[in-house]
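Readers should treat all values here as calculations from the given coordinates under stated rules, not as data from a laboratory. For clarity, every value in this text was computed on a predicted model and none was experimentally measured. Cβ atoms are built from the backbone, for glycine too; each structure is taken alone.
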Structure I
Amino acid sequence: MSVDGSDGTEEPGWDVDPEDEQGVAVVAALGRQLKVWREEAGMRAAEFGAAIRYGEDQVRKVEAGKRIPRPEYLDRADEVLGAGGKIAAMKADLEQVRYPKKIRALAKMEGKAVEVAAYGNHNIHGLLQTEGYARALFEMAQPPQSPEEVERGVAARMARQTIFDRSPGPALSFVQEEVTLRRTIGGTMVRRAQLERLLELGKLRNVTIQVMPTNCDDHAGMEGLIQVLKFADGSAVGRGEGIFNGRPVSDPKQLRILELQYGMIRAQALSPRESRAFVEKLLGET
């Protein structure tokens, strides 16, 4: 039993997606190594679980490669088993698979991009979201997600934001529909923190944030969201919600259409300076 009286099945950690071959292999190898370390230390699973403050069921799931442990699990295991940092070092491998395969692919592309352009009309773009805003979005999803699924989604979204730490940083351009700034996702305080985050990121020299006002007569973004990522080798990938059946495209002719639409959206939106003043006005009204 764990210290909170549960059997460990609801403790921090995530189930492995059986369709994620890379994730399955990494987590299985990690589990086998942890079991070897535990047995060499002469500890039973229940005893080891109590020592690291996890339930026996959780320990057995991790060792069987059926559960992705959180980083703190490995830190405690390293300390209890006297591994001298060898177990804790496995966190680097785990980091590559702890998020859903689709999100890892997106984060990988964003991590290599030298330029990102994005128009959003339903909610704040994931790269701009605060943790509270992201959690509110996941919690309102239908059908409802489990608390574990919500936490995994939030963690994955926040991990993508390391793009702002890159040096040199990529050129990041965002156009947000006015309604995405006015909608009180998560409540007033969450919205306020989100507006403050937009102002904070807007100060970065490589980040441009613009607002598309609702009262705009001409609007090139009526087909939905657009995102284009460009890479150092000259290649690019883009997606438009209402064009090319919503599929990602890399053909130069198709990309030119997306870039034309996004360029027109930027021209029709408020300028970066006007947009900042608009966000400050909204913040003052909250």
Structure II
Amino acid sequence: MRKRITLYGLTFSLPMLIWQVLFFLAPLLFLVALSFWTVRNFRMEPDFDTVNWVRILGRGVFWDAYLRTFALSAACAAVASALAFPVAYAIAFKLSDTARRWAIFLMVIPFFTSYLVRVYSWQIFLSDNGIFNALFARVGLGPFTMLNTSFGVMIGYLTLCLPLVVLLQLFSLIFIDRNLIEAAHNLGCGRLRTVFEVVVPSARVGMVIAALFAFILTFGDFVSPLYLGGGDPPTLSILITDTTKSGQQWPRAAVIALTMIATLLMVAFAAVRYAYKERGR
């Protein structure tokens, strides 16, 4: 049956529509317009010129930063999903209701602290004379270079998104029909086979959405690549700041930002389509 749009429903949805227009659509349209402006004598002038797009998309440093950012974010989404699943599974199926509430509370606590503060604290652990290398030295290992590397960036990315990935996977696992798991056991499935053939497919939507959030959060992150990765080679977020500092080239920075938005939209649509493809049949 076709749903009719009523005045009552439109009235209650109007605040959300206004919010989206003011804080998403309007800035996005301005960003698109800004990407065609030109900079003369360190001053931006309204124009319609594709020189910014040609200049940015024709530079090898942009594509190097793009591939590096995409690879790091995709790797973080995969690693976070793999690390989060055993934790979410144990909380959903092995803990009592009271213990589960405490576990969820502990997953929320990291968000009480500033992400920047947590990243600064990782510098103490990862530096050449830091806590980790001091522990390695006690067993005759190291020192290992962990700060200003891709490994350091990955630690920062996991600090940002891992608790959220655990929570999203947990909420998906909690609502799995326990009768399906019982039926699998009655049919002779072992625990590991039940996990991969019953639990994971049933929680696929939540797991895909969790990985998507991890990708989105890390793809535009500026803090970890700068303070744990050293900023060189740059990610797209760092490239934006470098571009704005180079002759006030805000229009070229807008091109980079729009490329990032387009990438996130394509990844999001592909992930959501994959997550719900069975339900649409």
Structure III
Amino acid sequence: MSTATAVRADASSYQDLVAAVLRGEFGPDPRAERVSVAFTTRQAVRHEGRCGGYRNEVLSLRLGEAVGSCAVEPGELSDGAVEECVGADIARLLGHAPLPVRVAALDAYLMRARPHSPAHGARPFALPAGGSLDKSRARARAVVELIDAAPGARVLVVGVVNSLLEALRERGLRYVPCDLKGGTTEWGEPVRTDAHAALERCEVVLASGMTLGNGSFEPLREHALAHGKPLVMFAQTGSAVLPRLIGAGVSAVCAEPYPFFWLDGGPGTVHRYGAAR
């Protein structure tokens, strides 16, 4: 199994990336960039043929033509927290107390300064039109293709999505499912709540961008970097943030900016960075 790709990262860590943005190294002065719209998107879903369902809530901030996003636990953010973002400059929001606001602000800024395009390392991947489960499975295939591992390798999955587990099964990859919510997978497998306790047992890490918003991303990145393990991210949260950390522990990213696949039955696009081509 190959180790993470040897690419020079734009930053050495999440905090280093924030500091570089605040210094103006990625473009416009963040003190002069103001959020015009802040909103949350809430969904509940139960795919036909699946026995379980789930809920999502995402905070999004609009900066010019760009939208940055961070998933939150349902009910975590107050209406007041959302309203406080409107008209605020990016520099102030990057110091805002709630971590999801900081992540969404950084994502919005980088979506504007480093949009998903071949010039910035992105490879577009088309998602076909279809039902919610069809699109979920298409997105899962786009993600799992980025994993450079032989059949039988064990993948730590942080942020359980049953379509991703299904795609890993199709590749012959074993997995350890982890999610702060716990519970069981579609196949009755127990979902661990402590991802870090399972890191040593796994050869690959596949993690959701939600780890940025709950503060669990950096330990995963540091472990992958220290041990030469592939760390593949699937990112609705921080879709423009995580590609900037490829080469600093992150090996590949499937970036999915707003609007997400579950909002529309028409065709869509995700953007893949790094790893297998």
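Could you tell me which structure in I, II, III was used to calculate log10 I(q)/I(0) by the Debye sum over Cα atoms at q = 0.09, 0.14 Å⁻¹ as -0.61, -1.18?
Details: I: -0.54, -1.04; II: -0.61, -1.18; III: -0.38, -0.97.
Label of the source structure: II.
Thinking only about distance in nm of label points 7 Å out along Cα→Cβ at positions 45 and 165, which of I, II, III has the largest value?
On the way: I: 3.5; II: 4.9; III: 1.6.
Greatest value across I, II, III: structure II.
The value 16 for relative contact order in percent (Cα under 8 Å, 6 or more apart) was derived from one model only; which of I, II, III is it? The partial results should precede the final answer.
Numbers: I: 16; II: 27; III: 23.
Among I, II, III, the structure yielding 16 for relative contact order in percent (Cα under 8 Å, 6 or more apart) is I.
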Starting from the value -14500: which structure in I, II, III was helix-only ellipticity at 222 nm (-39500 (n - 2.57) for each DSSP H run of 4 or more, over all residues; to 500) calculated from?
I
